[in-house]
Structure P
Amino acid sequence: MTVLEGAGADAAGLADRPLRRNRDFLLLWSGAAMSFLATRVTAVAYPLIVLWHTGSPLAMSVVSTAALLPLLLVQLPAGALVDRWDRRRVMLVCEAGRIAAVGSVAVALAAGRTTVAHLAAVAFTEASLTVFYRLAERGAVRNVVHPSHLSAALAQNEARGRAAGLLGQPGGVLLQAAARWLPFGFGVLGYLLSALSLLLIRTRFQEERAERAHGGHLGREVAEGMRWLRGQRFLRTALGYVAGTNLLFQMLALALILRIKEAGLPSATLAVVVGIGGVGGLCGALAGGRIQRRVRQRTLLIAGAVAWTVLIGAMGFTDGPVQLGALYAGTGFVGAVFNVAAAVYQVRTTPDALQGRVAATAGLVGSGTNALGSFTGGLLLAAWGAQQTVHAIAAAMAVLAVCATVAPDLKKEETPDDHPA
């Protein structure tokens with residue numbers, strides 16, 4: 001295990017300075033907040049614009065797929081390149097690229113000359129640059145805060161992401177309703193503010209790097225990150241658990257929609273349920289740092305699966321919007337706490353020079369089951385309906401809880417030397 005050290009930062013000085021007075025962390029956090037909010041706003045605008053422009057669900061699907069492809073195609077090489085390059089420079093280039101790409105859509109919409117090919121190309125470009133930005137930003141955090149503040153910093157980052165999700169989707173819809181180009185104009189503004197905040201940060205975003213013995217071969221660099229992760233028995237097994245839970249939550253999202261439809265409730269009910277659920281996730285993110293400092297990762301894995309089993313199982317016995325929203329908020333709370341704990345564990349135990357590759361590999365493994373979850377969920381919903389599918393999801397989650405309890409590799413958890421009391 002690598003002991004955490006802030007690269008380019010005065011560790012002793014940072015230890016005495018709370019996060020709210022850490023100028024560079026506040027700049028990084030607020031700039032990334034604008035960046036993530038801009039991404040959320042433009043993401044919801046793409047399908048709306050395509051459907052308005054063409055009236056074709058197929059065209060909408062093409063653009064939506066283009067926005068998702070980088071999660072599968074770009075993550076691994078992006079992780080290696082982020083570890084090779086200067087993180088601050090990567091983030092600045094990403095913001096400049098997204099300003100140009102998203103700005104071109106705003107101009108085209110204002111001129112009435114938008115095409116599906118243009119939107120698909122920009123969606124792919126923006127999503128690809130977002131992958132690079134997020135990997136670089138995650139690796140940078142531990143270099144601008146003291147090790148004792150890392151849990152709190154990553155909890156605030158999780159809360160930032162949850163808040164961006166809560167605000168971005170309705171914000172994108174409202175901006176698009178006011179003027180077609182406005183969501184993309186907002187995107188340009190958000191990325192510009194993010195770039196300006198990066199220029200004001202004084203702390204280095206990484207430790208000094210030694211020359212790579214393999215001559216900078218991209219494939220070897222990706223493989224190096226995979227080998228390191230494969231050697232971490234706890235982290236490797238926990239990622240398998242995460243992949244399983246992500247699959248089940250993709251199924252649950254579809255089941256929730258059908259549950260509301262089968263109950264004869266208006267479609268606006270879904271917005272209420274998801275909104276309440278988002279608040280639960282935000283609360284979990286805010287509490288995640290404190291919980292992570294007091295509870296071992298293995299305990300969180302097991303307790304989280306048990307809590308999810310109970311909450312999801314209860315969803316099968318109610319169709320009331322408030323009750324469903326409260327239960328969904330509970331699942332979001334648990335998920336946010338787990339995300340914070342997982343991020344802290346991964347960032348603390350991964351060497352600085354491997355942060356991008358390990359985070360990229362972990363993200364690919366964790367999200368790789370999403371498409372399978374959606375497909376399987378559709379089959380189960382067609383065969384069983386929403387209520388039985390929800391019960392099946394709860395049963396599968398219970399199986400994961402048992403597996404987490406008995407898995408020998410999950411008993412190999414490291415306790416970082418800098419774990420705060």
Structure Q
Amino acid sequence: MPKPKGPATVGGAPGPRRSLLARNRDFRWFWAGQTVSVVGAQVTAVALPLTAALTLGAGPGAVGAIAAATYLPNVAFPLFAGHWIEKCRRRPVMIGADVARAVLVAAVPVAYLLHHLSLALLAGVAFGVGGASVVFDVASFAYIPDLVGEQDLGGANQAMQGSTTAAQVSGPGLAGLTVQLAGPALAMVVNAASYVGSVAGIAAGRSESRPPPGQTRKGLLEGVRQLLTNPYLRGLTAHAALYNVGSQMLTVNLVIWLTKVRHTSVGVYGLALSATGAGAFVGTMGVLRLMGRVGFGRAYAGALLLFAGLPLALAALPFSGNALGAAVAAVEVVAGVGLGAANVLSTTLRQAVIPRGALARSIGSYRMLIFGVIPLGGGLGGAIGQVFGARAGVAAGTAAMALSALPMLGSRIRALRSPGDARTDQALPLAPALDSAVGASSESVS
């Protein structure tokens with residue numbers, strides 16, 4: 001007689017549960033496709049500006065315009081993308097976004113071979129790929145909870161963040177080699193092919209049901225309402241927005257302070273920045289084990305202290321030259337551990353707290369708010385660095401990053417044992433006037 005199926009046992013005790021990638025075929029295909037596409041995207045991140053600079057002889061202004069075209073959709077599109085995606089099945093949306101990205105990226109090598117390459121084309125490709133990426137990311141955020149279920153959200157986000165971080169660490173080297181062998185324009189064929197691989201991974205998963213009709217009638221600002229009325233989402237949004245301001249202030253001053261003021265070599269400066277990614281991979285891979293031991297809230301608080309608090313030490317470093325670069329790398333690798341851990345925990349908390357019928361709208365609003373402040377950080381950082389010096393700009397940026405942790409260090413969040421516990425907590429109400437304004441705006445836009 002065959003034995004009944006049950007949990008695996010070791011010495012009569014229940015054995016460890018198999019990993020999500022081993023258990024869930026649909027997620028495994030999705031993850032594989034995304035892993036391929038994020039590696040391919042690193043090639044375009046390197047090759048697109050090099051195509052402008054080396055193939056077309058563009059100067060800093062033109063290269064900066066192309067970078068701005070890549071970034072602009074993150075400010076202009078998320079709110080509208082989330083509102084639209086909430087009414088749709090996510091899989092077809094993601095497949096369409098990947099097809100669009102593949103076609104747009106492939107247009108660069110085709111135009112190069114036909115001698116029709118231009119800066120206007122590169123800027124258009126950058127803007128189009130940026131817009132399609134916004135649509136894909138919003139749909140993906142809303143799709144993963146349905147794909148894996150709430151109990152596996154942490155594992156799913158760990159796997160996705162792990163792939164992204166690994167690509168950010170290893171991708172630039174692969175991209176540089178590809179550009180060197182094929183030239184910047186032709187190298188982008190790799191990225192176009194990677195989006196095709198992503199399509200294959202998404203298509204191999206199971207289909208999803210159409211959203212219930214009731215949730216499609218909510219207004220454009222429903223996502224903003226979710227962020228403002230829930231204390232956890234409100235804290236996360238305030239934290240991420242202020243952190244991005246501070247991070248941008250730091251970025252625009254750190255390169256000047258290290259390379260021009262303290263004479264760190266460009267190569268060592270690059271290695272110092274890549275240390276963040278190496279640390280983030282460690283944090284990503286270890287955070288769920290830490291959460292299981294100390295609880296969600298304490299794990300998140302520890303991660304915050306590392307990635308938001310530790311960079312305060314940067315401006316106080318007394319070294320010069322490559323010794324300073326090495327010290328910055330040491331700070332960045334430890335801060336990166338916290339950053340990788342926090343990215344997994346933050347995404348999981350938002351997916352657990354946001355109602356299923358508002359996932360796309362909420363992440364669209366969230367992206368608009370936290371990306372929209374980045375130009376403010378660049379402007380403030382540049383002004384402080386110009387008036388008070390680059391070291392003062394580094395200090396101001398890291399101070400803003402540290403202050404960003406405050407909304408997430410309250411006892412309400414630190415007491416959470418798991419992300420799902422946040423749903424049972426009573427959301428704090430808005431001030432009546434603000435609640436009325438958001439409600440009226442939501443109801444007046446279909």
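Every number in this text was worked out from the coordinates using simple rules, so none of it is lab data. Note that the structure is a prediction, hence the values are computed from the model and not measured. Cβ atoms are built from the backbone, for glycine too; each structure is taken alone.
Assign the value 60, 59, 41, calculated as Cα extents along the principal axes in Å, to the correct structure from P, Q. Checking each candidate, the match is P.
The value 53, 38, 31 for Cα extents along the principal axes in Å, for residues 99-242 alone was derived from one model only; which of P, Q is it? Of the options listed, only Q reproduces it.
Taking distance in nm of label points 7 Å out along Cα→Cβ at positions 83 and 107 for each of P, Q, which is largest?
When distance in nm of label points 7 Å out along Cα→Cβ at positions 83 and 107 is calculated for P, Q, structure P comes out on top.
Computing helix-only ellipticity at 222 nm (-39500 (n - 2.57) for each DSSP H run of 4 or more, over all residues; to 500) across structures P, Q gives -24500 for structure Q.
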